[in-house]
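Any read-out appearing in this document is the output of simple, stated calculations on the displayed coordinates, not a laboratory observation. Treat the numbers as computed from the prediction; the structure is a model and nothing was measured. Cβ atoms are built from the backbone, for glycine too; each structure is taken alone.
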Structure 1
Amino acid sequence: MALSITHIKHKDIDRNLWDLKVKSSKNTTVYAYSWFLDIVSPNWEALVTEDYKYIMPLPKFKKYFIYYIKRPVLLQKIGIISNDNISDKIIEQFFRNIPSKFKIVDIPIFNQIYSQYANIQISKKTNYELSLNNSYSEIYKLYSKNHKKNIKRALKNNLTITEKFDIDLFLKLRVKDDKFHIYKNFENEHLYQLKEILKYAKKKNICKMYFVKTLNEEYIASIFFIIQNNIAIKFSTRTALGKKMGAGYLIIDNFIKLNQKQNILLDFVGSDIKGIAYFNKGFGSAKKIYSNVYISRLNPILNFFKK
């Protein structure tokens, strides 16, 4: 089936219709809402079919004189949104309709692609998801032995969890987290975007934030969930002491306990990194494969974007 796909610039996107389609789609995600895209890629553009039956955001960036499409730091995956089935053929049509001004396309999408396309490189990426429909005791049975051990260790360390919304405290802990040194010179931009996401989610009442502290009232870990359309995605952080005392295990376990028997899918947001994958998998979550699409329209000598 050949689709009529139109490229729309940022100013021409019908935001109300866009968000309505995101909300009602089979593969809905907070990453696709216009407000989220506005924060992580302020000038994003889009590909759409008639009546926005199929839509695809294009996170647009520019380096020197070259426009390219790439995953924003705070967005795990994106892709084609629709309430209809999305075949490999439809995915191919969308990517071949990306305007030629974008010389590099390097973006993870929701689905696993099984086909191979000329001039399009497809690679696999990993995510972990956990349904909270069951009781806590049933979910806990699926925890790894090491995870159960680390939760008990955190409790023996007299760590306590408090629910409160404190953006500045969350960001202070984020800066202390050695995981986020990977952002290098993008760190300030990353923190600004994260702050804007936190503010919007609080305003719309689609979030929960928790902190872990020691007996000495020292905050050593925090986690923030955006819960929308029955999907919870997380942004977490911990200090070196928090890592040592098992705070990360305790705070996830707490969220599962509080939301047991709820129609909520906990999206762990990754990962292909061995240590993070181990942590996410250990809560009994299911491994999900999705795809990354890479297209280069540059002369090989100029192809300095792919990492």
Structure 2
Amino acid sequence: MRKWIPLIIVLLALVLPLLIESHYFMHIIVLSLIYAILATSLGLVVGGIRVVSLSHVAFFGVGAYTSAILTVRYDVPFLVALLCSFLMSAFIGFLFSVPILKLKGHYLAMGTLAFGIVAQMVFLNWENLTNGPNGIAGIPYPSIFGFMLDSETKIYYFVLVSLIVLLMGLYSLNRSVIGRALITIREDEIVASSFGIRTVHYKVAAFTISTGIAGYAGSIFAHYSAYINYDNFNLMESFILLAMVVIGGMNHILGPVVGAILLTVLPEALRELVDYRMLIYGLILIGILPFAPRGLLGSLPTKWIKGKIGGGEH
């Protein structure tokens, strides 16, 4: 029965727009899937190589601004802008990861936090490029080979397919030689090095790919929102994104997806308490983690990296 669960989930996701008539609810669902892609990118490093990054919202912003600038100012097609967003975020992520991944523990977390703050200041103050506090408006709807994604339902299916492809790619990665190398690095870097695994190279590669995925999500977000500014990528969003990964389960492929959907939909269900959003998130963490320290899906068998080292838990 377990092997049918993913297929059932996909089928339910495909028919979901047929069951929802409210444009507002579809809007929330689309946003939750975009954040699911972003949270999955963060889960790749938090759950995969145990790197706590507070900079992924910055790379989300890099992707969003890259796509917005290319399409609004230079009339670049959406798919080209989408690819450029991935590549630009991955490139900056690579340049950033080479020095930052030499740090350990809370020094590493603080370094990524500092990058997120610097990125937001760049979005705010580089007016010639980002239009400063006014942001960029008039971002066109996504268009794929002339087919306009000009409704919540159309964009929903595009984001859903993107998310499914991403999850399938990660599942294949987990079962590969690279996945087994990442297991060893995650469990003990010293042991990994003694086996001849080039730990820094693997960590840089994982971080670079994850930041590229964050930029991809940012591009979709920009075209769906039609307007972005620096406040979309603030420091608070970084902590919310990390909470999505932790609550859902950092060691499970679907964990960040569940966390993203929960923490995107829940505030809308509690709109009267929007001013207490961070308090609500904190209470959720306090309520869940004592009973499920590995997150809501952390105890299920499909892990970020499959297999155990020395019989230990992931």
Structure 3
Amino acid sequence: MTGLKYIAGKELKASFRNKEFLLIIAVFLVMSIVSVYIGSTTKNAELKAYESIIATATTTGTEVPTTPVIFPLAILKNLVEYVVMIGAVLAIFLGYDAFQGERQGGTLRLMLTKPIPRESIILGKLLGAGLIIGLLLTVTLLFNIALFAYYTGVFPDFVETLRVVVFLLIAFAYMMSFYAGALYVSTKTRESSYGFLLMMVVWIFISFVIPQLAESQKSYAYAINNIAGTIAQVPGETVLSSAIGWLSPAVQFKSVGSDLLQAVSETATIRVDRLLVANIAKVMYLIVPSVVLTLLSLREVKKEAIL
């Protein structure tokens, strides 16, 4: 336990002395604030448009349209995209040099001379990274609840707060999977720059390439329906697009995150526990990679040639 605390504390101090890392954190927090502003502006525009339609209908004597259902948490929906883009990069930046940096600096050899189990090196770094990411998401939660109350004039109730908390817990699992991947690569490679480049390529494929491939299959189905002049000949969500989407944790994270933040009207009124049960496979898909990559890192650090 002492070894874990020592290494975790060392990670915390090193991270908060890194100007580049602090810059990424600042960008993430600023973008989360901007997401609330953008979301609130969009919702206000929708309300004003509806009020204008009502005024016109009242003047002309036409039928007044049904009041649109507005879910307040939807103003936070852009947070999903920012976690996929900036949060994942932050986790990679935190972990790509976590082990190789110790090796290059000579501190790894020094740590191994102390009565610290080799497993504690990996677990301590995971603990330190988890504390950093957890602290960041906690600050994000407080910021967004305060901004939510400011822009909507309504303080979120227990259910809404619970949805945001569960979303951030899943975001934590998503970001930690990228950290675990970067840490494993750091144990395998002798070049930090190569490890960073490799993880960025993985991030690009997970966050952009695979989701675009899945979307292209939906577009193909939509085009077929239009040409055929039918609505239901080919489903928008095809078997192929769904299968491709399962290759990307980002797609699954966006799906679960959008449901929790009430961005999808069909699932906006479903209770949190039922949402989690319905999306249990997706949630596990976000957690399992971290476990597997951690086990691989633990196996790697036990090798005598790790120095």
Notebook entry, point to check: 1, 2, 3: which one has distance in nm of label points 7 Å out along Cα→Cβ at positions 69 and 109, as calculated, at 6.6?
Noted result: 3
Note to self: If distance in nm of label points 7 Å out along Cα→Cβ at positions 53 and 149 computes to 3.3, which of 1, 2, 3 did it come from?
What the structure shows: 3
Item checked: Which of 1, 2, 3 leads on distance in nm of label points 7 Å out along Cα→Cβ at positions 29 and 189, largest value -> 2
Check: Given that helix-only ellipticity at 222 nm (-39500 (n - 2.57) for each DSSP H run of 4 or more, over all residues; to 500), derived from a single structure, equals -24500, which label among 1, 2, 3 identifies that structure?
Finding: 3
Check: Looking at structures 1, 2, 3, which one was percent of Cα pairs over 28 Å apart calculated from, given that it came out as 38?
Finding: 2
